Structure formats: C-alpha cells, structure tokens
1. One of P, Q was used to calculate mean count of other Cβ atoms within 10 Å over residues 104-111, giving 13.9; which?
2. Among P, Q, considering only FRET efficiency 1/(1 + (r/R0)^6) of positions 64 and 208 (r between Cβ atoms, R0 = 25 Å, to 0.05), which has the greatest calculated value?
3. Name the one structure among P, Q that helix-only ellipticity at 222 nm (-39500 (n - 2.57) for each DSSP H run of 4 or more, over all residues; to 500) of -11500 was derived from.
4. Ranked on relative contact order in percent (Cα under 8 Å, 6 or more apart), which label among P, Q comes first with the largest value?
5. Say we calculate FRET efficiency 1/(1 + (r/R0)^6) of positions 48 and 288 (r between Cβ atoms, R0 = 30 Å, to 0.05) for every structure; which of P, Q gives the highest result?
6. Which of P, Q yields 6, 25, 33, 25, 10, 2, 0 for P(r) over Cα pairs in 10 Å bins from 0, in percent, as computed?
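Just so it is clear, none of the values below were taken in a lab; they were calculated from the coordinates. Keep in mind that this is a model prediction, so the values were computed, not measured. Cβ atoms are built from the backbone, for glycine too; each structure is taken alone.
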Structure P
Amino acid sequence: MGVEICVEGLTKSFGHQVIWQDVSLTLPAGEVSVLLGPSGTGKSVFLKTLVGLLKPERGSITIQGRDLTGLREHELYEVRKLFGVLFQDGALFGSMNLYDNIAFPLREHTRKPESEIRRIVLEKMDMVGLIGAEEKLPGEISGGMRKRAGLARALVLDPEIILFDEPDSGLDPVRVAYLNQLIVDLNAQIDATFLIVTHDIASARQVPDNIGLLFRRELVMFGPRERLLASDEPVVRQFLNGRMQGPIGMAEEKDAAQVEQELAQLTEAPVVREPTPRLLPGPGITRPPRWEAIARREAELRRREAADA
C-alpha cells in the first residue's frame, strides 16, 4: 500500500535563483499524480527534493509522520527505502546485463540469498514484460526496453512510493501508449503512490488521478484530474491544449499586456473540455476500490457541466 506525502510551503533556490516557492500539495496514498509545467520550471528538481537528494530552503515534506527536511543522513537513508525512482534514461549500468542491473539494489541493500534475488528479479521482469531478455546489455535493446528495465529495478525493493522522471522522454507514441498502460496496470497491482513528471499531454489526460502544474516559480494548481482538465485558468488551458496564446512564451514568460491581448483575440477554437477517458487496468487486473469513487466524481462533474450548459 502506498503512503501519503504531504508537502507544505516548500521553497528551493540555487544561489539567488528561486526555482519554486511555497509549494503545498498532498499526494494521496496509492494514487497516480502527474506534475506538468514548461521546461525549466523545476519539475525534476522537485522529484530530487522529495527523495532528499536536494535540501529545500523552507518548508516540510512529511511521510509517515516524519519531516524529511529535518532528518539526519542515516535517518534519511532509511526513509529513502520507501522510494523507487525511474530516471529519464533508465540510468542502467552499461557493462551489466539487465538481470544484474535489476538485481543491483537487492545485492546492495539486502542480505537475501541469490536464489531469493533471482525469484524477485524474474518476478519484476515478468511484470514489465522483459522475461527472456535477462542476458541483454542496455546497449543492445531499445529505449522502451531500457525504460522498462529501469522500472523493474525501481520495483525490486517493493517501494511504497515510485517517482517517474519523464518516463516517456525519447519514446515514440506507440511505446508511450504501452508504457502508460504498464504504469496503470502496475499501480492497480501494487497500489503504491506514483508521481510522474511529464511533458506528454496525452499521458497527463489518460493516466493520473491528480494533476499539478508548475509555472512562474509556483504551483498554479494541483487536484483531481477532471478538475484540472476542465479548468479556466489561462496557463492550464494553454498548456493542456498546446497552443501559443497564453502566459507561456517560447523562451520566457510573456508580460501581462501581451497575454491579455492574445486571450482577447483568441477565437474559441475547439478546446478540449470533456475529460479524456482514463486508461483502465488490463484484463485480469482488479481495479483498486478508489476507482469507483473517482468514476462517481467524474460522472458528477459531467452532470454539473451538462446542467450549466
């Protein structure tokens, strides 16, 4: 079962450069959350701060009643065992085959016998569809397979929290679709808390229970997926619909006058307002009980929108 992560007033800077400030959100236990935002808004920095690799200037990160920002290094080391991380490129060791890459955390952090390690590694490889590729080197496989191998390695210690740093980066749309389905299936099977940083809007529409958006060094919004998809916030609508008109510019923020002019001239070209159907777990995978509550919540939103139309 996943655990809740409560972030309050979190601020991170590098020297005089503020990356983001006063970020507050709660990642619900066992749910899938996505963090969006233009390039350079500090999404990956947020992940590294959550796991304790970077220390914030202010704020708290509370997990199981403990504030990570105030822990000593040996205490932080223990809390990190709750986490699994899938890095952008998989971060595999090029000289090791996939089996040894995936077994690495077990050999480093446990005293399990090799027979038990083999059972766990093959179980996780089966979960991500890599059985039969144990002897392959990272350089001999596709980008999608490297992502899945990195995900299997993130799973071997049975983490309660899994962080994904742009898992779709470098993948073609078909592989992204397969990866999205794998993420949904895994969440239904292990019920861990997932946080995904991504630029892929299709993934953000289909996969998560919750969506957040970083912009102008702040968390603009964070909440249930259907609320963000129906939001009238200009930056949210601009980002989710991939259009030029709005507060986000090519290289930097636009000034308020320019944004106001663009939005005033914007014809209401079809903007996706209806929540995109969410991905469901594959055949034979039982849906967690929270899916029923989420389905009722989304149905109620559609009912209210229909009544207001």
Structure Q
Amino acid sequence: MEADAVTTPHLALADTDINWNRLDKTKFHIIGAILFTAQSGLLHPMSVVKTRMQVAGTGLSQMSGMSVFTHIFRRDGMPGIFRGFGTSAIGAMPGRVLALTSFEMSKDMMLKHTESKDIPEASRVGLASAVAGMVSNLISCVYFVPLDVICQRLMVQGLPGTTNCRGPFDVVRKVVKAEGFRGLYRGFGLTAVYQSPASALWWGSYGTAQHILWRSLGYKDDMENKPKNVEMVIVQATAGMVAGACSSVITTPVDTVKTRLQVMDNYGSGRPSVLNTATTLLKEDGWWGFYRGFGPRFLNMSLCGTTMIVTYELIKRLSVQPN
C-alpha cells in the first residue's frame, strides 16, 4: 500500500492536458461543434475585413482595418460584416470533427511513442503537439480548402476582379463550370505547404509555452494542490495568444497570396498560379503588399489563439469521462 502511494502521482496538472483516452468522444464532438461555432461567430467580422483588404486592388487595400470595417458596415450593414458566416459555420462542423479527432489521436500516439525517450518534458509535449498539429492540418485541408474557397468568394462579393454569386451552391456551380472540380481546390498545395508547418509551429509553441508557464508557477504532476479554473484559463489563454501572434507574423505573406489565388478571376487567360498571383501583388504594392490585412490577421490570430484554446480546453474538461 505504501509503495502504491509513493509511485502513483496525484497528477495535479492532469486537467490542464487531458489526453484522448480520457474523453467521452460523443460529448467531445457535440460540445465542440456548439462552442466552436459560437467562437467563430465572434471572430468572423475580422476575417471578412482581412480578406477584403488582401483582395482589393485599390481603395480598401490602402485603408486601415477599422476603416474597412466601417466602410463595409455603412455600405452593407450587419449582413456585410457576417457575409459567408452561415456557410462557414454549418460547413465547418464535419471538418472540425475530423480535425479534432486526428489531432487528439496523433498527439496521444506521439506522447506514448516518446514516453521512454530521454527528452525534456517541455520538449516532449511541444513535439507531440507540433506533430499532431501538422498531421491534423494535412488531413483537414482536404475538407477545408473547398469550404475556404466558397466562404472567401462570398466575403468579397462586389469587389473588382471577383465573380458575383447568389450563395454557396452558386459559387460551386460557377467555379466547377469555369475550371472543373479542381477549381474548388485552388490554393490547396499552397495551403498544405504553409499551413501544416504553421499548425505545427502554433501547437508546438502552445504546448511548450503552457508547460513552461505551469512549471514557472511551481506546479508539478506529483502535487496535491491543483490549479484553480481561473489559473487554467489565464495560463492557457496566454500561451494561445503568444502562439497565435508568432504564427501570424510568419504566415501572413503566404496567406495573402493564397486568398487572392482563391477568389480573383481577372488574371486573363488560363488558370491563375501562385507565381502569377505573387507577381501581380508585388507590382501593385511592392513587398509590403504581402502584408495586406496584417493588422486584422494579427488581431484575429491572437484573439483566435486565445479564444480557440480556452474554448478547446473547456470542451475537453466538459467531456472527461467520469471515473
């Protein structure tokens, strides 16, 4: 009995890093779909502003994020600010199930694989999170890229060089008619190439930052004193904000090219390419053009990193199987 008491840790930090085998999978996906839809609704206006700033050849691209928001709101009202949200919210639900499941399963496998390795704990957690983030992104890209193409085309209705569509099904019909099925996968290669390392960077940074923050606060796995809920929210939100901010600085140029590649139709004959899109952007605004929409994107990713991870960790805590 005494030996068991010594060797079995109380796992004070168990609730801060809940693994896949502890989750009620049905509850996890249902609660996740509801809370992530609410969270994406809060951030959707920033996505609309960012997309319009990246696409517009004149006018909006030279304005600040707040000015673009005001311009859209005055012209189109609340529907303009939330343009494309219905398609995004409903369409993203199956994709989120796919992404969350693949992430948690990959992370769990990596943690088990590295359990016996001589690796510092912070590095092990960061590595497992990074690999899981990359695998999850590669798998979910197959689903999310067509949805991204549809939503972004709805967001930029009326701008020069874009095709007017009456709704998501009209977008699909016109894209497939003009370019075939592959038109829905415009930017797929670019998305997979840059988002997979970016996802690995985000999740790896988050996992490492959270682990370091907990240790710096004096918490260890063998302590009886567990972190309070407020402490968990603050630490996880801070780690998510740092990860999101760092990722936005690195990924904005590629995101700008990807966005224009997915929505613009005025590049003349032939299917637009990454090189063609980047060259046009460079001619329009120089190198700074690749950071069009950086302000809203930086704010979006920082806030998204914070709210997403707080929401995600809350979902996991609510979905833990009873002992």
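1. This value belongs to structure P.
2. The maximum falls on structure P.
3. P
4. Evaluating relative contact order in percent (Cα under 8 Å, 6 or more apart) on every structure, the highest lands on Q.
5. If we compare FRET efficiency 1/(1 + (r/R0)^6) of positions 48 and 288 (r between Cβ atoms, R0 = 30 Å, to 0.05) over P, Q, the biggest value is for Q.
6. Only one of P, Q returns 6, 25, 33, 25, 10, 2, 0 for P(r) over Cα pairs in 10 Å bins from 0, in percent, namely P.
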